[in-house]
Structure I
Amino acid sequence: MNRISTLLFLLCINGLQAKQPNVVILFTDDQGTLDANCYGSKDLITPNIDKLAATGVRFTQAYAHTVCCPARAALMTGRHPQRGGVRHWTQGDMNSAKGINMALEEVTLAEALKPAGYRTALFGKWHLGAHRDYGPQKQGFDEFFGIRDGFIDNYNHYFLHGTGFHDLYEGTTPVKAPGKYFPEMMVQRSLNFIDQNKDRPFFLYVPFNIPHYPEQALKKHEALYKDMKDPARRSYGAIVTTTDHYIGQVIDKLEEHGLRENTIVIYMSDNGHSEETGNHIRTGNHKSGYPEGHFYGASGGGSTGKWIGQKGSFLEGGVRVPAVISYPSKLPKGAVRNQAVTAMDWFPTVLGLCGVKQPAKAPKLDGFNILPLIHDAREKSKYKTLHFAWGNKWAVREGNWKLIGMEGRPKATLHNLADAKPEVKDYAVEKPEVVGRLRALHTAWAKDVKPKW
């Protein structure tokens with residue numbers, strides 16, 4: 001090949017690479033079903049989430065999961081979390097005995113995009129197993145900075161349940177930075193990553209640890225809510241606005257480099273708002289340095305509208321979350337979709353938008369490419385049933401009926417989403433045939449998703 005041919009070839013390759021969209025996933029933590037202005041919460045200040053909705057497609061029936069770990073497994077793999085062994089709380093402290101970690105045989109979105117030329121990074125919260133032989137850099141991420149478990153105090157970087165442990169890492173190397181605000185640290189890393197990779201395709205996963213407790217909002221955002229009468233909503237509103245503020249910084253950086261039109265931005269929460277309002281340090285000599293009795297729980301200030309439930313439940317308020325996809329050059333803007341979608345759908349949808357084939361070694365997906373639904377409001381949801389399970393609790397939904405049960409117990413509760421007060425009444429005694437049908441669906445599903453590893 002002569003010099004001119006080589007130059008043309010390289011220009012062609014560079015042109016093709018330029019056409020590949022970037023991917024940014026902004027995954028918030030414990031942000032409730034309706035807790036953004038664009039979802040009707042007029043007392044919250046969320047201009048950046050609202051901007052994403054105005055430049056993209058907002059979903060009113062998006063499902064993640066009931067708590068952190070399974071939602072993240074579903075998002076990263078496009079599969080039910082049970083398939084990868086994420087059926088209960090994953091290992092938290094990297095230095096503790098090995099516990100539950102997501103199977104390395106699972107293929108993450110990072111592992112799917114990386115062979116297609118994407119630079120990959122996770123800055124924030126992993127929570128799929130902290131063991132040093134597992135984790136983000138074992139599953140496709142070139143860079144990882146953040147917390148390997150579920151939450152930390154944002155200033156001293158200690159996990160606060162039990163006796164506590166330090167949890168801030170660069171890969172598997174501990175980072176000691178007392179006094180520095182973790183959301184600021186992780187977002188600054190995200191902004192630097194965009195700066196460094198603006199001329200090549202990248203996948204940036206930004207799983208926030210906020211508005212999850214402890215609700216340590218920036219002071220300037222606390223001031224915005226000083227006149228709100230409800231103290232729970234006041235505290236929660238401030239940390240939601242802090243979360244929105246950092247979402248805006250990521251979007252602004254994309255715009256600064258002219259990348260916004262060619263970047264797929266997905267925003268979603270991992271579960272409903274938290275009602276864990278009783279969390280206090282319960283031991284002396286806590287490793288964080290906080291005294292016994294120190295409060296670090298949630299305020300319980302989330303909003304679910306007509307729905308009931310919260311994080312940890314399979315009622316709509318626990319599993320139905322805000323979600324938006326924005327890709328200005330290719331997808332509708334200011335659109336709303338009411339069909340059921342799940343966190344598992346982002347994996348195949350992103351691959352479809354990026355023109356990347358699912359890796360040959362990747363196991364069966366449970367999510368769907370929802371591009372037809374995104375482009376056409378008349379398209380029906382691919383989900384005939386929705387299944388959730390965590391620990392020994394489970395739920396199955398078919399149409400407007402939802403059955404919630406517990407393994408090994410014959411009694412289950414039956415709820416209807418179409419009621420004027422959805423899910424409040426238990427129809428189990430009145431509708432035994434519906435209970436039987438949904439229980440059979442759950443039994444078959446549970447057998448199918450049992451880990452093969």
Structure II
Amino acid sequence: MSGFFGVVSKEDCVTEVYFGTDYHSHLGTSTGGMAIWNGKGFNTSIHNIENTQFRAKFENELHSFKGNMGIGCISDTEPQPLTIRSHLGQYAISTVSKINNLYEIAENEFTQRNIHFLETSKGTINPTELVSVIVDQESSFKEGLLKAQELIEGSCSILLLTPQGIYASRDKMGRTPLLVGEKEGAFCVTFESCTFTNLGYTPLYELGPGEIILLTPEGIEKISPPRNKMKICAFLWVYYGYPSSTYEGMNVEVMRYRNGAAMARKDNVDIDMVAGIPDSGIGHAIGYSNESKIPYGRPFIKYTPTWARSFMPQSQEIRNLVARMKLMPVPELIVDKRLLFCDDSIVRGTQLRETVDLLYQCNAREVHIRSACPPLVFGCKYLSFSSNRSEMDLVARKAIIDLEGKEPDSFAEYCDPATDKYHCMVDRICKRLNFSSLKYQNVHDMLDSIGIDKDQICTYCWNGQG
């Protein structure tokens with residue numbers, strides 16, 4: 001995944017870009033970058049942040065950055081922002097994207113013999129560079145951004161910093177958010193609205209799907225209107241959105257309380273304590289506890305001073321190790337207890353199985369698991385937060401193949417909680433992962449908890465309907 005942040009101000013904005021970008025660190029731990037327009041050119045820097053926090057990498061450079069407009073990015077995929085000089089002028093560009101037809105677009109661009117792409121260290125094309133090439137083929141930034149929306153399959157939101165201001169282009173289906181904040185003499189544009197308050201901004205405007213604006217220190221210029229159809233990712237609320245952020249009018253933490261409460265209303269398990277798998281399962285667990293009147297507790301304490309988030313490392317082996325090392329049990333809250341854990345989702349189930357085994361080693365009597373979303377049957381084809389996961393690794397897909405002996409022609413019955421096949425799949429997962437019981441949130445209650453028009457939400461991971 002990736003996240004970005006930009007500022008246009010009548011005064012120097014380097015510190016705000018620095019802190020605003022840092023507030024997106026939960027969305028990636030591969031690279032971080034900043035580009036500041038100083039009136040004559042760009043001050044830019046990109047660092048690897050796999051083993052060091054963004055702030056630590058950039059803190060010593062801040063004194064050399066000067067300017068009143070800038071953008072920053074945290075990325076789990078490619079180095080960015082990139083700085084470009086083309087017939088459109090100088091600009092810096094950052095994207096939050098998953099471009100499924102990247103090489104098809106690149107091959108088409110190669111028909112023009114003056115086009116080339118620098119390979120990354122992994123031998124791939126930098127998606128942000130590809131977007132810049134698309135933009136540069138057109139006669140204006142507006143036309144270039146619209147062309148990118150037209151060509152790209154998957155998703156792509158863009159911040160493009162020019163000497164005149166920041167062009168902000170939300171993905172054409174609105175799969176990821178893009179919001180504007182304001183304060184006296186300045187505007188910011190961000191993926192995460194949680195950046196606003198501590199930097200002194202108040203929410204001003206949320207771009208619609210495919211909408212393009214130009215932000216200057218004087219205000220907002222509407223460049224291209226929003227499209228009619230939106231498919232924002234439901235996982236923003238369930239999993240990877242930051243708890244204090246709000247998208248389309250619904251706060252993440254509030255949604256998780258509502259979602260957990262909905263799970264509790266349809267549950268009747270006899271337990272002693274409700275807990276959340278840190279961090280994104282905690283809000284769902286609080287909602288479950290409040291609704292069920294069963295005490296909330298922390299039989300695991302997350303050790304955060306030195307361990308990064310477990311889903312970020314590219315190696316699954318390292319992800320599992322990090323997850324195991326940073327969750328520290330409290331035996332006094334575990335011994336002979338019937339525990340129920342809410343988790344945001346169950347993907348491969350490897351880490352959760354190890355967590356449950358550790359609880360049993362600490363003499364838990366029962367360990368019940370409640371997933372805050374339905375079984376993941378399909379790998380996401382629209383966003384990059386699960387791009388490294390094969391569908392064959394999904395524990396739900398494995399259970400289906402175990403039951404069928406092969407991949408079925410249709411997964412529809414396994415996505416419907418009213419069918420026998422769905423219950424057989426859940427039972428198989430429960431036994432495979434050694435849970436006392438397992439229940440998944442159903443898609444209807446999850447969507448109700450989000451609270452916006454259901455037709456505007458992407459549920460592809462759960463039912464194949466994007």
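Quick look at the values:
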{"read-out": "Ranking I, II by distance in nm of label points 7 Å out along Cα→Cβ at positions 85 and 149, the structure that comes out highest", "value": "II"}
{"read-out": "Entry that produces 12 once relative contact order in percent (Cα under 8 Å, 6 or more apart) is calculated, selected from I, II", "value": "II"}
{"read-out": "For 40, 24, 21 (semi-axes √(5λ) of the Cα gyration tensor in Å, calculated) the corresponding structure among I, II", "value": "II"}
{"read-out": "Label whose coordinates, when semi-axes √(5λ) of the Cα gyration tensor in Å, for residues 205-380 alone is calculated, return 34, 20, 18 (choices I, II)", "value": "I"}
{"read-out": "At a computed 12.3, 35 (Rg and Dmax of the Cα atoms in Å, for residues 77-172 alone), which of I, II", "value": "II"}
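Read the figures in this text as sums done on the coordinates, not as results from a lab. This one's a predicted model, so the numbers in the text were calculated from it and none came from an experiment. Cβ atoms are built from the backbone, for glycine too; each structure is taken alone.
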